[in-house]
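Coordinate-derived values only; no laboratory data. As the structure is a prediction and not an experimental result, all values here were calculated from the model. Cβ atoms are built from the backbone, for glycine too; each structure is taken alone.
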Structure P
Amino acid sequence: MVLRKEIPTIEVIHPVCCGMDVHKMSISACLITVDGDGKEQMEIREFGTFFSDLVELRNWLVGNRCPILAMESTGVYWRPIYNILEGSIEVVLANARHIKNVPGRKTDISDCKWLAGLLRHGLIKASFIPEKIVRQWRDLTTLRKSHVQTVGDYKRRVHKLFETANVKIDSVVSDLFGTTGRNLINLLSSEKTHLTADDIKACAKGSLRSKVKELQASLEGFFEDHHRFQLKGMMGIIEKLELEIQSLDERLTQLMGTQEELLDRLDEIPGINRVAAQAVLSRIGITLEEFSTEANFCSWSGLCPGNNESAGKRKSGRHFVHSHPFKTLIIEIAWAAVKKKGSYYKEKYYRLKARLGPGKAITAIGHRIAKAIYHIIKDGQSFKELGEDYLNNNDKTRKLNNLRKHARRLGFDLVAIEA
């Protein structure tokens, strides 16, 4: 008689759970419960997305003692549901890429049943959702970045407008939107048609006072009422957005007032200023309890190589996270860090660039910066600048050790002498 050992099946992690398929106007929910006989029961309902509908959804789940639910991260449509359920039920936000690779489920009901089944057996990996105050910081920093990019777009349009009107102010001043540049733009925006040397001299500041003739020559062109009308509109938008950016900065400073010490320690990292430090905290929070190691943290952000090996052969090391807001932020910080003279990051970047190319090299620098951020936030450490000579000293030590080993093999002893 042959005894067959039972093979364990997938365990049930959450006997009572719910899966949701979320859309703008409707929600399909599948609730899995267990009756008195231990049998699985499934109930499917559809809800609207108005506030009263979401309250009804929460009451239904709480009434059935559902401790956890799963839904896809579909744009912003998951956020109203999370606002209602936060604090009452654990919400698992699933990456659609991780749960959609099975064919044959093309309806809302099938989707919510599939989600509930995966959650019941613990097969869904939850996305990182920071606490409420951090999400508020994130909204403000994202809005600030959008305003800054829009201001840049309108400034480039002003440059283009001046070129079409034969105005060459930016060929004389280093910054078209500096003090002198803005004074000249305001002068052009006025209804004054003839500009004298005294008018231009009153606008010039600093070293540009000695370049009045060049400034006057740069303003001679085909600047007409058509251009003046466009310039007024664009400058009005720029000034309005700059006031909005200033207001956002004040609001962020107020909300993040309790994190001054942490912001100062992040500010010590090359490439990170006050604005970048605020953006970092708004993306990852102030505890990093969700990430057990620096490797988990870097993998989540897509800054480390991916694992793709089969039959002992290493294939493409491209990470599955191709676009990530935190990765974009860190890469921007890395580009600023490698421009700082005397820094370890600059020396390391140029060494890697010669071997890997600029793209992979800057990602590697971002990886190192992310690890520094992790230890500063989670372990309370301070940043230590290794300096540009750190790698040279390591190379020197390694070469000396190799020479000593080679000398011993030949029966000699390597002795240091004074230069």
Structure Q
Amino acid sequence: MADAATDIHHRLETAARRLDCPADLLAVLKYPRRTVEAALVIRRDDGAFQAFPSWRCQYSDDLGPTKGGIRFDPSVTREEVQELAFLMTVKCALLGLPFGGAKGGVAVDPQSLSTHELERLARAYVRAHGDLIGRDRDIPAPDVATSGLVVAWMADELGAGAGHPTTAPITGKPVEMGGIEGREEATGRGAFVVIRNLAERLGLGDGATVAIHGFGNAGRHLATLLAEDGCRIVAVSDSKGATCDPGGLDPEAVGRHKDETGSVTGFATGIAPGDLLRMDCDLLVPAALGRSINADTARETAAGAVVEVANGGVTLEADALLADRGIALIPDILANAGGVVVSHLEWIKSRSGRDYPLDEVRRHLEDRMTAAVQAVAEAPEAQNGDFSGAAYAVALQRLARAIDAKGSRRAFGRGC
């Protein structure tokens, strides 16, 4: 992601031009407030030491304490962490949440670690970056390859450092540790709410065909909800391959197969994950790692619309090419915001001690996501089908107002 900063600046500047946003307000958002890098040294099970590079980026706290997940992946870089923290900043603004944006990452293949080694790494991350973390400062959460168990270790390590139990600074925890019902399904369910609200605008009718690139937590829940709603899931993929059935896959059965075998491959007709991205379908959902839809894919895809559930799943160039081809794109900052919406509710629960039953969590998620969809759909950019531009314009306007509230040039008598 060497061009991550360029992408960030382009998206900001494009939205700012549409809003006639003052340059000094835009300058506040062009660079992250802080990015900390640290080597995490753990002892492997054979007694040897090994070091892994790690990062925590707090991009903006203009709307509140920073919020963002921590991912364990061998391809993680400083640039990727900063771009993802930017996306979280914009996402929280779009959803009207009192959070800024942050992200964390460790360059590691978690599959190469034993369970004990994974725990040591999780605790080492907190020891290295714990001074940044706090319920009113920076609130991490699970992300790629960091489950509820991993963040439970992190919360426990925070408590050990503080000398008392402290769970509020981390969301996505197991329910038994103060987590919240519905957090695991939240990203997929939030994407479903977005798709259902925009179905007519996306040209999705009864029996719409859907291909999902990434049958992880979000993709799996989304596939189940779409199938229950009458859509036909024609293909899904994971890191090991893809499976396809034009007549429709049963997501629950695919999920059981993956649980038993470790992959979706072998369930139905095998295809290459890259071929899934080019399938003729009504809706294509990139739900794996970022940049799966690049310029080449955007030129070749036969999808009617794209819903970007993966963070940064569509490159900036691909975004423009999809628009040129008349293929609607629902951006990640809207499509995958369900996770942070429910994380916000978990944060409130941890601070107040009030519990939230699952039906209330789901109602809250649907209300918040529906309000965000309506704000995007009513923006001028969306009238021409530019949902991505509309989402960034709505978010930037809210960020600019927060920054301006602290005193812009108007407050100093220089005009705007």
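General observations
- Here mean count of other Cβ atoms within 10 Å over residues 54-61 was derived from just one of the structures P, Q, and that gives 16.5; the source is P.
- Here mean count of other Cβ atoms within 10 Å over residues 254-261 is compared for structures P, Q. The highest value is that of Q.
- Mean projected area of the Cα convex hull in nm², for residues 94-237 alone from the coordinates reads 10.5; which among P, Q: Q
- A value of -17000 for helix-only ellipticity at 222 nm (-39500 (n - 2.57) for each DSSP H run of 4 or more, over all residues; to 500), calculated from one of P, Q, originates in structure P.
- Comparison of P, Q - label where distance in nm of label points 7 Å out along Cα→Cβ at positions 126 and 174 is highest: P
- Entry that produces 15 once relative contact order in percent (Cα under 8 Å, 6 or more apart) is calculated, selected from P, Q: Q
- Comparison of P, Q - label where distance in nm of label points 7 Å out along Cα→Cβ at positions 166 and 286 is highest: P
- With Kirkwood radius over Cα pairs in Å derived as 21.7, matching label from P, Q: Q
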